[in-house]
Structure 1
Amino acid sequence: MKRIFLSLAAAALCSAAQLRAEEKQPANQNAGDSVRMYRLQEVEVTATRATPTTPVAYSDIRREEIARNSYGTDIPTVLALTPSMIATNETGIGIGGTSIRLRGTDATRLNVTINGVAMNNPDSHSMYWYDTPDLVSSVGTVQVQRGAGLSTNGTGAFGGAVNMTTGALSTEFSGEASLSYGSYNTNKQAVHISSGLMGGHWTLDARLTHIGSEGYIDRGATDLKSYMFQAGYYNGNTMLKLISFGGKAKTGLTYTGATKEEMRLNGRRFHTEGMYYTSNGPHSYYYMKDGERQRATVDYYDDQTDNYLQINNQLVLSHRFNEKWTLNATGFYTYGYGFYKQYKDARTLSEYLNIPADVAAGKEADLVREKIMRNHLGGLNASAAYSVRKLDLAFGGSYSYYSCPHWGVLDWVDGLEGSQIGGRWYDNDVDKHDANLFARANWSVAKGLRLFADLQYRYVSYQAWGVNDNYVSEEVGMQPIDVDKQYHFFNPRAGVSYTLAERNNFYLSFAVAQKEPTRSDFTDRYKFAADDTYPSSEKLYDWELGYQYTAPRLSLGVNLYYMKYKDQLVPTGMVNDDSNALNTNVPDSYRRGVELSASWRATGWFTVGANATFSQNRIENYTELRTVYDNDEDWNVISDGPVALGTTKLAYSPETIANLILDFHYGGFEAAFHTQYVGEQYFANNENDALSLDAYCVTNLNLSYSFRTRNARRIRLGLQVNNLFNAEYENNGYGYSTWFRDSPSQHTALYFPQAPLNVLANVTVKF
């Protein structure tokens, strides 16, 4: 299979592709080189980008909007400006531990690409934004596609896509230095330099960045170091680019969250990660017992951290054969190495197989452990496009191979000598092959009327074996892993668009998308499933109906969607030891709603933008697996089985999301005012109010003033004010229930509170 797809990809490399953009011939050679280089760099994204005639719901984010949010926060801050999108954060200030949801769909179902290369981890299917620190400063363009979208590369292409490109290479010499500082000792230092076109063929581009912050959440410090390097060779209709970016991230472990009672007694910045009780601890921990407020003295392990190094390498070939054919091919390799370091108190030593049985027997002890992974991801993408006056064709494919061993070691065990601690307490490996072929056509059949078709075949082979980090029982010991699954997915898309009087565009589309389970869907299933069966793959039928009005000063949009799922993997409310959601298949579910957007340029210096989503997100005939105990003292199982709950709301799916954006710019002064409202969300699918996230509304303000000097092309002074009105809110959480027959059932909800009003100032000098 691997050889087949490599051969097909190589065949695509022998094809060609084209851009339809009309080109003015510049008066001088430098201008001509610049235009050609930028057009060649556009070839890199034609396979993954929608256009105004594509029947897909999408939003483009302008470079100006990206620049406003490049003071130090992660990219999800920018993405939250688009319809149906929300950003979450564990540290409380938008740096480190960030994620996104689109139409209630989590990060494992949202495909993220950079220059057409999938960035989602092939194991977890998530994009970890802090693994590529300060990527926002290197991004040139961003497009967010909602729903199934276009056929694209990667595991997460199921409920939406975020397609990014690195910044275009410049034909002129330039440089930039940036400094930021703000609340909670948040700081950023960055330098960027571009060589311009050298010798008529070569150009270099490089950036170095450091971002640090103490974080709003206690012990939520973030230390991010990153780089970006691009080298390009340009020769007429051909461009070859070498791109390397990545960095090293060190963050505090804040993924535990805190209950509302813990926050009430200990403050909103409190969480329990790394905490241990000690008679002479320097810190206080308050809790309730028998209706009385109690105090304990505690301390915290000072190296409770998540550490990760990731290096992304891409070699991109763009070639324009003639006015009809263009080609893009990208080879890529990503290396990653990371580990958690965690303090755990009162652990049962027999659960750690690297401690001899006679030493561990009947003992509990505090310990420090590491959970480690090392991954390699490499592959090839190739696409070609053909364009004539009434027909646009694109076709291509990709292949990737992923390998990742996981293992754990013990750094320290209280009461044991180093010689009594063996090697690894768990050890397992993963191999994944992912390949796809696609063909896409956009045909103008009559004036204003275009037909669209997109066909994708995707093959996945996933293998995992060894011993996992989950202790099951004395009889089983550590959980064995033996997964060997292959998937064949056929994902068709079809649609029609009609343009009336140039300003009115109507579209209708239907798409099928399918997705394999994640690693934790396979390995953590034993925690709640009644048997040892594998989870099923998911299938989505997506209908989109939209209208867009575009005029020089006013644009309006409305999109109706209906997303019907078979065997959707939905969160149970619980998380595993690494804070990944535990999911279970439900036979039938859906998401349906309307997305509204508007933008009005009231004057030359003032623009009003707004978008809103109103939706229903339901599981049909939901059955919850529920274990019921007799009471909270004896813990005898009374029943263990399904409970029918009828039609219920999907977890993490607010029914209302709305944004208001006010944009002022006059001379060198700019101000952007952004307010977002997110409705109530449930953590579980049983509509339990005790396991819910309150609605919230938060407002951010960005101010900047730019001017020129004799020695600088531009100096920008900026101020980012987050949570302008000092709202007390949480934007994420999780929870679970424990059911009793003779005692009140217990519902535990943990939250990630966000910082009150906080600021981040910036000065950027461009020369």
Structure 2
Amino acid sequence: MDKSRRDFLKIGAGASALATCLTPGSLGAVGAGALKGSENFTPSFCEMCSSRCPIEGRVVDGKNVFIQGNHKVSGTATSVCARGGSGHNQLYDKERIVKPLIRAGERGEGKWREASWDEALDLVAKKMLEIKEKYGAQSFVFTAKSSQTHKLMVNFASSYGSPNCFSHFSCCPITYQMVCEHMYGKPKLKRDFANAKYVVNFGHNLFEGIVIADAKKLAKFADKKDTKLLVLDPRFSVVASKADEWLPVKPGTDIAFVMALINTWIKNGTYDKEFIDKFTIGFDKVVENTKDTTPQWQEAITGIPAGTVERIAAEIWAAAPRVIIDFGHKTTTTKAEYMRTRAIMTANAMMGNWEVKGGLFGGKNAKTFNKLTGTSDFPELKNMDEPFKVPKVTRLDHAGDSGKHKFVSRKHGVLMDINEAILSEKPYPIKGWFNIRFNHLINVAGTDKSVEALKKLDFIVVSDIYLNDMATYADVVLPESTYLERDEGIEDKSGLKPAYMIRNKIVDPIGDTKDGAGIFRELARRMKIDELYTWNDMREWRMQQVKGNVELLSALEKDGYVTWKVPGILFREKALVDKFVEKFPNAAQFVGENGLMDGLAKLATKSGKIELFSEQVEAEFPGYGCLNTKDIDVFDGHELCLMSGKTPVHTNGHTQNVPFLHDLMSESPIWIHPNTAARKNLKDGDEVVLQNKYGKQKGKIMLTQGIREDTLFVYHGFGHVTPGMSRANGIGVNSSVLLSPEEGPVAATMVTNVGVDILKA
């Protein structure tokens, strides 16, 4: 029995004694009984990171929950990562908030009183309506992690009348999804790691991120004798340790490497000319824009020898089309991130790897399969969010308007613009903030400005599991149920064929907590803004989502995951096309003379092709419609560049206080090369100060050969400043304090490579 669970079991008897020293409303102060749930496995999906892997869990002796991967899902099987297996730790953590709280002192002072849900929700509804009446609905900001909860939040914000809804997109995946949409017409492309022959990875640390299904496939790929994994990363990451070749590229310069590859392929004629002619437009622009980006040119920028680039270019071409030049997102982004990703996707297109084994492909959903088969055998879901429209009011970040945020979704926005809008009151005053399960002070650049902005607001609501950094400044804290305690709607998980999954409640909610759907639904009812809400509870939501298909819903509730025993399809893979047509003769009408379904490989771009040059991007951002070599420098005059990245143990700033995960990783030292440390007269374990014009942070150093001499590295998500999370409080570096508020062009992505100085503390 672990220590945290022993503590939990003592809570019931000693709640009154603990109440005087623990946060009001916490599990330690309130107490809780035995867990209520089935001892048989209940299928669901995880939420300890954004991957949302299918899982199943069961209650053990009324005291714990055992979690494993859903055995019915082939991609993950029973596998689960450390984070996924630790979800039960949140349930009975004595620091978890299980009663609504109302601020009882000055904002940020940490004084609270418990409240009933009626009192808390009435206060939230009253204050929100008062602010709307006085300043307009646009004066309220809404933020959430990207998930079903984000969609529910957008619906609520839209009903309230505010366009200012935000997700974590601008500080994480926005760039690669925008590039994929601009070039391929699809924001989310899939990668067939299992069948690839050559993978080039640019700091996309799949073994640290962790998407279990992709991590397992990449691990099997790397273990094969006839494949090659090439990793370019300034540090020796976990994925680099599994690579056949690691190139410690200078921070921010990997775009130069890719453009040198493109130059070499064009010079040697070693690219798929037939594919380029048939499936792309704008290749002439690529030729023009890379005529000078030679291997010799990039050597002076990246530090990688020209001969190495030429060798690798030949290796990749020899493996084509079973090649993946990985576009995966990372937390170490630069101002050149949009262009870097365009270059990567251009390189993929030149290898002709679209809709083939070992390459890139688009998911095949039920609608696609019904078209191919000429049937309605594959149930399609109703879009429950469709009636809710983001109000046509200027957003505080001007997302969607002509200008620097033209292509940013009005449902996701640019998080880094919130602080300035509050402090400047431009384009209009911002007076309130509703935040659910997102820690803005850890995850978004400019932490000091964020605190200043929060203090200026009239009213702040935070819904979360812990009294975290953001919640510290709230007026009302609403305790949310964990993902193990709530039912949610159905998610589309289609890959080579249609698939759906669902989150089922594994245990009854502990304490007096509620799920995000219930919170928003009840607030909408109290505020009388629920005209578009056609559901009262999640059961009604689900039934509407499946369009009354009881059989589908029952299967999902029973198994958690539903797919069909039919052949999967890649439109340009002949063996799969033949097998599919044999099973579904109706699909023969889509097969061309070459035996492929090339016509269905048409993309949702304006041209219907992969747009290597984008007229719409060029019109808004001259020079960015194709490729350029701008914005490579990330040092800004400093000797060292600080990078931040993911750890396999924690998720952003969300999990550092989870007891089990804290035990696995309770510190986050600053990586530094021994030679750099020696020049600075530093030794292993020394406390240092990192500083630049944006801020200062203290931390301890760890000497390692696994990093460049001009680079420092920290794991993102540490540096919490909140007594409500005692395990995480004051540990490590909050890199967001040091980050520039300046955004990357086109995608408005947060720049997380930053120049710093290092001094002994």
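Bear in mind that the values in this text are calculations on the coordinates, not laboratory data. Keep in mind the model is a prediction, meaning the values are calculated, not measured. Cβ atoms are built from the backbone, for glycine too; each structure is taken alone.
Before moving on, here are some points about what is shown:
- Read-out distance in nm of label points 7 Å out along Cα→Cβ at positions 122 and 738, computed value 4.0, structure in 1, 2: 1
- Given 3.3 for distance in nm of label points 7 Å out along Cα→Cβ at positions 410 and 442, calculated: source structure among 1, 2: 2
- Given 16.0 for mean count of other Cβ atoms within 10 Å over residues 378-385, calculated: source structure among 1, 2: 2
- Value -9000, calculated as helix-only ellipticity at 222 nm (-39500 (n - 2.57) for each DSSP H run of 4 or more, over all residues; to 500), assigned to which of 1, 2: 2
- Value 11, calculated as relative contact order in percent (Cα under 8 Å, 6 or more apart), assigned to which of 1, 2: 1
- With mean count of other Cβ atoms within 10 Å over residues 106-113 derived as 25.6, matching label from 1, 2: 1
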